[in-house]
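Please find the structures below.
No lab work stands behind these numbers, since they all come straight from the coordinates. In this text the structure is predicted, and so the values were computed from the model without any measurement. Cβ atoms are built from the backbone, for glycine too; each structure is taken alone.
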Structure 1
Amino acid sequence: MNIQNSIVFCMELMGTVAFAASGAMTGIQRKMDIFGVCVLGVIAAVGGGMTRDMILGNVPSALIRPVYVSVAVITALTVFSVLYFKKNLLEGRFGILYDKTMLIMDSIGLGIFTVIGVITGIQAGFIENTFLLTVLGTLTGVGGGLLRDILAGQPPYIFVKHVYACASVVGALSCVWIYRTLGQISAMVAASLLVIIIRFLAAHYHWNLPVAPI
């Protein structure tokens, strides 16, 4: 494994941990048992990538390389254990901690998986198809969270919380452009950071898309 592949792999693991943690915390908030928490953690972590791979006509990478599922399960179990033994951790003022943690985990996962989706499409031979690469990046970024929220029985986060999917779209487009001019690593790092920054700014300044007043 060369340095470039190692960086991509490390970013994938970071995104897996981030989304698995957000999925686990969602399951805990919804009063699910340990199995449900693990399922949400895994779905949040690998759901977007599996959707991307099926669009490309490939066997989902999470099934070929179970390291991602294993990391997601370990992360979910860790989050569950911490909150199980610290029962009051999310009560009172610690409720703010939950919101901030969800924002951080979701933003990191969104940024990393968005660029992973774009790079996967480029490696599949679609470097000139900007639209397809943007769709792949966005689906990889938001797909896991969308499936997580559907299974948890709550309104999908991407439709109600700040400019979530829009940040992924901007990041995907930026990744495509930077890749064509500066190369893969620069594109992945810069575009993922851009997504994270947009998410943080949207949360801080309460940016939201218009909603029909009915």
Structure 2
Amino acid sequence: MEIRDKFYEMLELQLVLNNETNGLEWTKGYNKNNKLIDWNRCIYMESAELIDSFSWKHWKNINSATDWDNVYIELVDIWHFILSLKLESNQNNIVNTDELSKNEFTKLKNLKAQENIYDILEITRELINNTSSQNSDLNKTIEIYFRLCTSCGMSFDNIYDLYIGKNVLNKFRQDNGYKTGKYIKIWNGKEDNQIMMQIMQSLEKINFNILYNELEVEYKKVS
């Protein structure tokens, strides 16, 4: 599948999820419960959670290993919100696909994450600064985000695969009472994100319905 096709597939999936979660008029800035929607705030708050995946504290657990699985989850969570911003802006393309094809980011496979986590943290700071500004620029947000993914060793194909997985999980959460607080996020000692990634790794090909069904099977085992 071409990059352009993957972009549009993710946009379509995000639109369906947002419509089901927030109501059909969410692009006006409020959900169906009249709750303000601020996608930029979502991005910088998820960015803060990404930072906590690294051993950045100088006073505590200074030799702890980076939680790379959580880094990737947070990056894809951020991507959900970037897609939502793009949909909200009512533009057909996330970025110019011709320019994207020339970007080294789209050509890299099996990237190796930077060993210096502080370089990654500085790019994350850029993302937070841009999205927390009143003059936040979406194109700049995307550019910074791509640099951040590259620094973390995450290729476009990685983003796509994990986005599909997380989109399925988000749909599963909503269907099982996530908004009301009924949903159980820890499944017998493991967070549902971890379970989702384990299931994905066991599948030859990522498929929305198969992954959803597998999540149902595992969720029934929660005690």
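A value of 19 was derived for relative contact order in percent (Cα under 8 Å, 6 or more apart); which structure in 1, 2 was it taken from?
Computing relative contact order in percent (Cα under 8 Å, 6 or more apart) on every structure in 1, 2 gives 19 only for 2.
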Out of 1, 2, which one gives -27000 for helix-only ellipticity at 222 nm (-39500 (n - 2.57) for each DSSP H run of 4 or more, over all residues; to 500) as computed from the coordinates? 1
If semi-axes √(5λ) of the Cα gyration tensor in Å is calculated for 1, 2, the one returning 28, 20, 15 is structure 1
The value 15.0, 42 for Rg and Dmax of the Cα atoms in Å, for residues 136-199 alone, derived from one of 1, 2, belongs to structure 2
If FRET efficiency 1/(1 + (r/R0)^6) of positions 8 and 48 (r between Cβ atoms, R0 = 30 Å, to 0.05) is computed to be 0.50, which of 1, 2 is the source? 2
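Out of 1, 2, which one gives 3.3 for distance in nm of label points 7 Å out along Cα→Cβ at positions 32 and 176 as computed from the coordinates?
1
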